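Asker: Each structure below is given as structure tokens.
What follows draws every value from the coordinates through simple rules; no lab data is involved. Just so you know, these numbers come straight off a predicted model, no measurement behind them. Cβ atoms are built from the backbone, for glycine too; each structure is taken alone.
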Structure P
């Protein structure tokens with residue numbers, strides 16, 4: 001019997017935050033992560049949403065290196081089977097008075113995720129949607145997908161918006177044992193992100 005048709009939606013900023021703050025910046029293999037999320041079902045497509053790092057008009061060497069590393073990583077993800085990368089933009093929001101560090105906000109990421117989820121649901125292309133995000137901005141899209149009969153499964157870290165957590169159909173908390181199974185090994189030709 002053919003399994004359910006599944007799409008995976010990865011909020012790259014959220015996943016990087018979880019890997020950094022909850023799992024000591026462990027680098028992971030994204031093919032293994034998606035395979036675990038899909039299980040015995042059939043992957044339609046995996047989407048990764050994030051912004052490239054900020055770089056000013058005259059970027060520093062550090063900014064240039066971060067940008068080049070992110071572009072390489074996105075390029076590797078794009079070459080994975082049934083994997084798309086959607087890039088938003090960073091908007092400058094000022095400077096933190098306490099630390100003096102610039103504050104940036106991701107733009108377009110949640111809207112792209114929501115659009116892809118609703119489009120696939122309305123067209124009847126998926127039976128199940130797996131989201132890795134903590135942001136309640138996607139709730140209208142979650143509700144629209146559920147109204148079309150799509151089962152919405154949330155994979156999340158310890159920090160997740162309560163409204164989102166309550167309104168999805170299924171939930172999986174990312175644990176150290178799970179993340180270790182997806183660890184990027186030196187011996188494997190796997191795909192991972194430098195979250196440092």
Structure Q
């Protein structure tokens with residue numbers, strides 16, 4: 001899995017990178033939230049691990065902005081912090097974080113949380129794949145849309161896009177239909 005790290009403290013960033021790479025992940029590092037957001041607008045990362053306190057943008061603000069990006073695939077966000085208090089965890093989760101870890105990081109705990117992120121993102125991918133399936137009648141080729149209503153494939157696609165259909169006949173169907181026509185004698 002590709003992981004984006006937003007951490008201004010070099011030692012913490014290196015510890016995260018080494019741990020994640022040992023788990024087989026590909027890691028991209030950024031030094032603050034602003035840089036992380038810029039990277040996320042160019043490429044999707046399934047997992048973002050962000051420190052709370054960073055120059056230019058804190059983790060809760062980064063979480064809100066990531067969640068507000070339209071069209072972006074879902075990114076699982078883990079926030080880490082030295083700051084104490086239950087309210088910090090709640091604030092991060094309210095801002096859009098999926099998980100929260102206190103520093104100094106316990107490596108076993110980090111590994112467990114990353115495994116949770118892998119499972120959640122795997123399920124999201126599976127769900128997305130299933131949502132992409134279309135039910136088509138094998139006989140009449142109509143498609144099931146909202147509220148289990150069956151409609152012509154052309155109508156279904158036209159109602160969800162700017163596509164319009166013009167009808168023709170492929171060479172195979174033309175040959176088959178032509179062979180069905182019996183010549184008449186005059």
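Asker: Out of P, Q, which structure matches -14500 when helix-only ellipticity at 222 nm (-39500 (n - 2.57) for each DSSP H run of 4 or more, over all residues; to 500) is calculated?
Answerer: Q
Asker: Just checking, which of P, Q has the largest value of relative contact order in percent (Cα under 8 Å, 6 or more apart)?
Answerer: Top value of relative contact order in percent (Cα under 8 Å, 6 or more apart) goes to structure P.
Asker: Please compute percent of Cα pairs over 19 Å apart, for residues 58-137 alone for structures P, Q and give me the label with the greatest value.
Answerer: Comparing P, Q, the top value of percent of Cα pairs over 19 Å apart, for residues 58-137 alone belongs to P.
Asker: Matching task: 1.00 is the computed value of FRET efficiency 1/(1 + (r/R0)^6) of positions 26 and 178 (r between Cβ atoms, R0 = 30 Å, to 0.05). Pick the structure from P, Q.
Answerer: Source structure: P.
Asker: In addition: For the read-out distance in nm of label points 7 Å out along Cα→Cβ at positions 122 and 146, a value of 3.5 was computed from one structure; give its label from P, Q.
Answerer: The read-out comes from structure Q.
Asker: Here's a follow-up. A value of 26 was derived for percent of Cα pairs over 28 Å apart; which structure in P, Q was it taken from?
Answerer: For percent of Cα pairs over 28 Å apart, the value 26 is produced by structure P.
Asker: Continuing with this model, one more query. Starting from the value 4.8: which structure in P, Q was distance in nm of label points 7 Å out along Cα→Cβ at positions 50 and 170 calculated from?
Answerer: Computing distance in nm of label points 7 Å out along Cα→Cβ at positions 50 and 170 on every structure in P, Q gives 4.8 only for Q.
Asker: Where does the value 2.6 come from, among P, Q, when distance in nm of label points 7 Å out along Cα→Cβ at positions 98 and 154 is the thing being computed?
Answerer: Value 2.6 for distance in nm of label points 7 Å out along Cα→Cβ at positions 98 and 154 corresponds to P out of P, Q.
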